[in-house]
Each structure stands twice: as C-alpha cells, then as structure tokens.
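Have a look at these structures, which come just after this line.
Here, each number is a calculation from the coordinates, and none is a lab measurement. These figures come from a predicted structure and were not determined experimentally. Cβ atoms are built from the backbone, for glycine too; each structure is taken alone.
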Structure 1
Amino acid sequence: MSRSRFIGLVLAAIAASASLPAFDASAQGAPPAPPVQVATPLAKRVTNWDEYTGRFEASEQVEVRARVSGFIESVHFRDGALVQKGDLLFTIDQRPYKLAVDVAQADVARAKAQVELAQNEVERAEGLTQNRTITARDVDQRRANLNSAIGTLQGAEATLKNAQLNLEWTEVRAPLAGRISNRRVDPGNLIAGGQSGATLLTTIVAVDPVYFTFDVSEADFLRYARMANMRDNASRDAGTLVEVRLSDETKWTRKGKVNFIDNAVNARSATIRGRAVFDNKDQFLTPGVFGRLRLFAGEADALLVPDTVISSDQAHKVVLTIGPENKVVPKIVELGPLSEGLRVIRAGLTAQDKVIVGGNANPMVRPGVAVTPQPGQIKVATTN
C-alpha cells in the first residue's frame, strides 16, 4: 500500500469516529449507588437482665399413705380437686378397730377394779398393823400388789389410747391444702399401712405459693456475688426480684423473688441451683411447667439498634455501617438482651458509627459497595 493511500484511510477513520456520540459510563450499565437510611446507635442507660430456663415446682408436696391396714370403704374427694388441710379423703373399714377399742376399754375397767381392790387391802392392812394383827411383811406385800395393779392399769390405758389412735387413723385426711391427684386405690381394695411398705393412695401438691427452680452458671454466680451479694439478699425478706414468663407469653408480668441459693456449685455441670417464689392466687402456674426467668443484673450505659439491622454470617452477628467514601463496612457485634424493643449491643459499635437502618435488605447493599446515605432514626418502642 502506498504511503498516500494509508494516510487517507487513517483520516477517514478519524472522521468516522468524530461523528459517533461521546462514551457515557452510566449508559453502559454501571449501577448508581443505592440509597440507604443511616443513624447512629441510640445511647441509653438500660437495666440489664440475665435470662434462664427453669421449671415450676410445688412449694409443698406429700404422698398420702394410710397408717393402718384394711379395706378401703369409701373415697371422699374428686380427682384433681382442691382440698383443704384436714379434709377427709379415704375411710378404711373401722369395725376391727372399734372392736379393739372395746377390748381395750374392758381391760382398763378390769385393771381399775384390781387397783381399787388392792387399795382397799392396803388400807385394811395399815389399820391392822396398829394392834399387831398382821406383820409388816404382809403390809409390804399388799402395797406391792397395789403398785402392780396400778402398773397394769397404766398399760391398759396406753393400749386403749393406741386402739383409739388406730381407729382415728382409719379416716385418712389431707395433711396440707392444695390440689390432689387421682385416687390410686378404689373402694373395696385391701391396703397396707404403717411406717414402711404402706400403699400409696394419692398425692397432694400445694398451689399457692409456687416455686421456680433454675440453674446459674458459675461465672454468673460469681458476678452476682460481687455485684449485689446475691446469697445474702436471698436470706432477707425482700429477696432478689425476678420476673418470669411462660412459653406462650411475651411480657414479663409475673413478679417473684429469689428465696434460696444452694450451698455448693455442682462439680459436674459447674452450675448452682437457685429458687424463686411466686404468688399463685389463681392456681394457674402448675408444677412441672417450663418457663423463662430473668434476673436483675444491674444498670449500665448501652448502645441500642433495631433487631432488623442485625444479620448473621457463619459464626458472628454483623451490623452494616457506612465507612469512608460512603462504602458499606460490616462490623462484628456482641448482642445483649432486648430493651424497649431494641437490641443492646455489648461490643462492636461506637456511638459515632453510622448504622444502616433502612435499605439494608437491598441485595446491592453489601460490604465494599458505595451507597447513598440518607438520614434515618432509631426510636424505642412505645409499648413493652
């Protein structure tokens, strides 16, 4: 190709390019910076609570067993009903025990007659000793007979009391007030009584007040001991205040107090058992039901953010913030409990951090991407 022809082609290409429109990067598909709402964490003094899972227990419970053996004659309660202390629950066939009382009463009468006779002989002998009609040895013998008769009478009276007590025990009564379980034995069955091997008839649990037991870690226990001397508080009338809610409840409306801390940390689990007491006037709290308890752990200044701004990676909780050049910067945070509808951030954020509180659901908002920040706000919830 000749030199003149090459120059002509170059000039033609330059002229063609000059007639094209100017290049626009945005027109070639570069996305604009997505808008987000940002706000600094809400700084507030909050009450800290530690939460534990536990179970309700009866403040008192007893297994009802008879003290005497016999046939069950009648049952005087409805299964699952509330009973008062002293209410009649079961009646055992009383006929053999009434007969035993009659026999004991006859023995007492016989012994009293022997005492009266021996007393008369002693008095008679004492009168005859004055004129030496009988010897002193005879008087001593009659006094011994009197003492023996008195002893026999005392034994007969004790036997009578025992027979009367056995007769009283044929009526099995409630040893405490509470809710009774179902009857384990129906009328007509023979049961065993006594101190060992007695037949279980039913059980009763007290319903008001009710206990809530929970386990505290060794680390938490040491923190409480240093902060508020929890063990001493548990021994005082006021106690350490706690709140509990059931599995289907969202509000902490049930108030109680710690009334017992165990005397040793469990060597296997490294926990210590605690117990709180709650009023249960409506008998709604049932022994055996699980619940969630929160324990006062002091007050502190904290930073709060909405739960909606917190995301998770494989091992951490993350909050997206705005860094230099308006780029998204993730920060690993340590979460605390909820307070007034916001999540307490224990570590990972400062009061100057700009947290993305709106627009973070946009898939384009990710670490390292530039965004367009807009003013937002973090507010506490109006209700608990």
Structure 2
Amino acid sequence: MNVIMSVRDQGTAYEMPPSTYKAALTEVRRGTPMGELLRRYWHPVGLSADAASTPRQVKALGENLILFRDGAGKPGLVHSRCAHRGTTLYYGKVEARGIRCCYHGWLFDSQGHCLEQPCEPEGGLFRDKVRQPWYPLEERYGLIFAYMGPPAKKPVLPRYECLEVMDEGEFVEADDTSLGGGGPAIIPCNWLQHYENVVDPFHVPILHAAFSGAQFTQAMAAMPQVTFEMSPRGVLVRSVRKQDDGRTFYRVSEAALPTLRVVPNPRVAQFARVESIGWVLPLDDTSFRIYVAGRVKQAGDIGRMRSKFNGKFWWEMTEEEHQKHPGDYEAQVGQGPITLHSEEHFGQSDRGVLMIRRMLQQQLDAVANGEDPIGVSFDSAAPPVEFEAGNYIRES
C-alpha cells in the first residue's frame, strides 16, 4: 500500500528553512520604516523628576541621549556625544544656562545651541555655527515626552480624557517600572512582542490562570468571547465573560498608536472606564520599557497594581519559580530578542495580532507616501482623546 506522507510528517528540524523576522515592523532606528513611523509621535523618555541637575542617560528608538534640567528649570534632551570631540555629556555639569562638557568645557543650552567654547579665542568665535543634536520636550502627566521626528511634522502632544477628568479624590501619578510588562524595568526583547500582547485576550485564562495559577480574579480566569475591530486610534478588543450571578462582565482594551497600551485593571477593582495608560518605549530593536500614567487616590497606587506570581513579586522569585509560574515577561522574552515571524502558525485566536500588524503596515505605507499616520493632530485646540477601554458589568 502506498502511503503519501504530508510535509508535516516528513523530516526533522534539520530540514527547516532559514528563519526570518519582519524587519519593517520591528526595527526602530532612524531611517528604518518603523523608526520613521514612530518618530511622528511623542514618546515618554522619563519621569519629570528624572530631568534634574545631574545628567541622566536615556535610550530611545536606538539613540543614546542625555536628559537634564537647567538652572532655570527647563528640561533638555541632547545626544550623548559632545559635538566637539565626541565624549559623553553624561559626565557633564548642568549649569544655569545648560550643560557643560567635562572635556573642554563647551556649554550647550536645552536646544543644543553652543553658548561657550572656553578654550577658543574670545570664548569661541565659531560657537554660533555649532549645535549639539537635540530634541523638543514637553511635560505632562508626570512624564517628560520627546518628539524625535522631522521638525516640520511635529504634532501637538495629545491629551487623554481618562487622565484629564478626575473622579472625586483622584490625581494623576506616573510610574517607570514597566508595569504591565511582568518583569524588570527594562525588558530584553523587541517592543512589538509586548505591544501585540495587548490585543491577545486569550492568553489571560491560560498563562495568567490555568498555567501559572490565578493572578487576577476568577472573572478574568474565564475563557472570553472576543471580537476585534479597528478604531480611529488602533485596534480595539471586546471581551465578554458570563458571571455566576447571570450578569455579564464586559471588558474593553485598546492598542493605540504609537505604542499605547490602554488596558483596564485586570484585578477588576472597580467597574469603570480605564484608569491608566501605558506607553511602550522601544529603547532599541531588542529592548523596551513601559511608562505608565494613571488616576489614583493615594501615592503609590500605580505600583500596587503590579502582579504577583505564587504570592511573590517577579524579582523575588527563584529561577525554578519563574519556570513553574511564568508570566508575560517569560512568555514574551521567551520568543527571543526578535521573534522569528517565519516560524509562526496563526489560529483564529490570533486575529488581533494580525490586525495590529496590518494596521502598522498601513501606517508605514502612509508615511512612505508622504501622508500623516493616524492619531497625530496639529490642532492645539483638539479635545482630549477618549478611549472606550474599561471594565463594565451588564445586567442580563
């Protein structure tokens, strides 16, 4: 009898073709497609307190930068290499008018203008011809935002309704510990591996419940009925879970451009609109961090939302415990520095991930064609952006 074997039944891993990843969607340096798309938006690069009289090293979108605040209180963000001879401004001295290089004393203001060249005749006869590379900054929600794109395309820094309209006793608090990332402040894998996770509600009842033990609530542990749709901001996920009392737990999450994770509290502390926003900042192609701003009633409430695994914080666990109780960090970093897209096999539950990639590709094409991507506005009077995201209860 002749037996026709399928390709799946033949061979071993030796026959695997070379693995590849989608560089256009993952790489963020200047000049790359995604790098140019992300540079059309504002990104948080630190807490407001991080801009101080001591220079602070910052990495964003593959660039090494220095954040500081001059004596007049104005924050500055400049390239780390001094325009004179290339030493790092990390060892510079912040003064009233800017930051002074430790090597030959050149002084630059918060916009990169060279103000002094002490070793040159008359304090620098050509200082007006030198400018340290710099980026514009704005402060909002306890964060410092940078615009790293073409100056002629600089949009207004958006405001968000969920961080503008306070309930009684609330105020906005910011956090830089990569809340929502499931691990340390800097996460060593490509940013897209986390961003796609925002539109993957099916991993919650598996990774965060059945596999590692219920991390959130019993309501979140139930397998949801899910619909995905495009919004003017990105991809929206609606999850429905039936409750024992006959009511319906209705949850909405959003992945919005540029890298916003608009995810309501998974512990479902209250049924209400989303209380925080996270910005996924790609540091380079193989690492990212998350900045969060949210409405709280007590200082430290944002940090208290951090998940525990088997009763412990991530950094308190042994390697054996990480293996027995993996979370988002282990699952996403476990995909590799940049996941190998050529080896993926998608199912029906992956529709949100496919929509994210399709949406991003559409925006890459728009920028390549000279158009503005979605979610940017040049209207300083534009109303705050409103999200549908939140945890809600619907009566039967």
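Numbers at a glance
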quantity	calculated
Highest-scoring label, criterion being FRET efficiency 1/(1 + (r/R0)^6) of positions 167 and 327 (r between Cβ atoms, R0 = 41 Å, to 0.05), among 1, 2	2
Which entry (1, 2) yields the derived value -3000 for helix-only ellipticity at 222 nm (-39500 (n - 2.57) for each DSSP H run of 4 or more, over all residues; to 500)	2
Read-out relative contact order in percent (Cα under 8 Å, 6 or more apart), computed value 20, structure in 1, 2	2
Structures 1, 2, by FRET efficiency 1/(1 + (r/R0)^6) of positions 55 and 95 (r between Cβ atoms, R0 = 41 Å, to 0.05): label with the highest value	2
Given 4, 20, 29, 24, 13, 6, 2, 1, 0, 0 for P(r) over Cα pairs in 10 Å bins from 0, in percent, calculated: source structure among 1, 2	2
Comparison of 1, 2 - label where distance in nm of label points 7 Å out along Cα→Cβ at positions 207 and 351 is highest	1
Label whose coordinates, when distance in nm of label points 7 Å out along Cα→Cβ at positions 87 and 375 is calculated, return 6.7 (choices 1, 2)	1
Comparison of 1, 2 - label where mean count of other Cβ atoms within 10 Å over residues 247-254 is highest	2
